[in-house]
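These are the structures, in structure tokens.
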Structure 1
Amino acid sequence: MITTSSLDVLQNREPFVKSSSKVLRLVEIHQVQGFVTANSITDIYYVLSRYLKDKQKSHKSIGILLQLVDIIDVTAKDVKKTFHSEVDDFEDALIFICAERAKIEYIITRNTKGFINSPVPAMTPEDFLAKFF
């Protein structure tokens, strides 16, 4: 699964942190394999560094996340394919295109509306936990 809800955990966003933490815990104990796309790491770092206002804490937080999840590279072909997607949000389209290429089963996100046309099913952390755990 690809998770886009790691910022909920890293920023302790209520009320979302509880279910997102449970999903990442499943990754940590190897019940599921977690991934993020390479471009998502830059987005997470940007948002987190503005939130924490501390470069060292931002680096440490990203380092912890990267101990849990693997990174899916974004290729030139992925970017070009995104331009031909029927999805308005470029970032969401890029995530599901990378997920499809990497044969990912689920995208875990609070923004399921952004993945309606995705060939990889998207579900909220709560729905994922309810369905599988």
Structure 2
Amino acid sequence: MAEKKIAEYRATGRRKTSVARVRLALGVGKMKVNGRDATEYFPTESIRGYIEQPFVISDTVKRYDVMVNVDGGGQMGQAGAIRHGISRALVQADPELKPALKSGGCLTRDAREKERKKPGQPGARKRFQFSKR
């Protein structure tokens, strides 16, 4: 007897140095990040709202359970990577959502990286004070 397999969609999202591996499965809207509840992992409401933006845009709130493994970067970088991964997984689940998510800016990978520090200077752009004499 063949068992009925639940549809699962996987995608990778990236932002700065963060990489998020996202799995979407049909469910009731539970979200786990690195084995912890999303409300515990991201205590601020604004970051959680940023992560859930693809669901709001595509009108699929509380339709999918989300499991995320995220690595590298800080809180906002990780949140951006998760948002990107969720958007890509939603497009796999339903290709008709692509135009709405693209116009909402959820499918665009934010490629801005931290600029490296230059040798002999205090930072990437900052310079020591010029002294003529």
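Each value in this text was obtained by applying a stated rule to the coordinates, not by laboratory testing. What you are looking at is a predicted structure, and each value in this text was computed from that prediction instead of being measured. Cβ atoms are built from the backbone, for glycine too; each structure is taken alone.
One of 1, 2 was used to calculate distance in nm of label points 7 Å out along Cα→Cβ at positions 71 and 119, giving 2.5; which? The read-out was computed on structure 1.
For which of the structures 1, 2 does the calculation of mean count of other Cβ atoms within 10 Å over residues 63-70 return 14.0? Clearly, the read-out refers to 1. Could you figure out which one of 1, 2 the value 14.2, 39 for Rg and Dmax of the Cα atoms in Å was computed from? It traces back to 1.
One of 1, 2 was used to compute relative contact order in percent (Cα under 8 Å, 6 or more apart), and the result was 28. Which label is that?
Comparing all candidates, it corresponds to 1.
Work out which structure the value -16500 belongs to, where helix-only ellipticity at 222 nm (-39500 (n - 2.57) for each DSSP H run of 4 or more, over all residues; to 500) was derived from one of 1, 2. Clearly, the read-out refers to 1.
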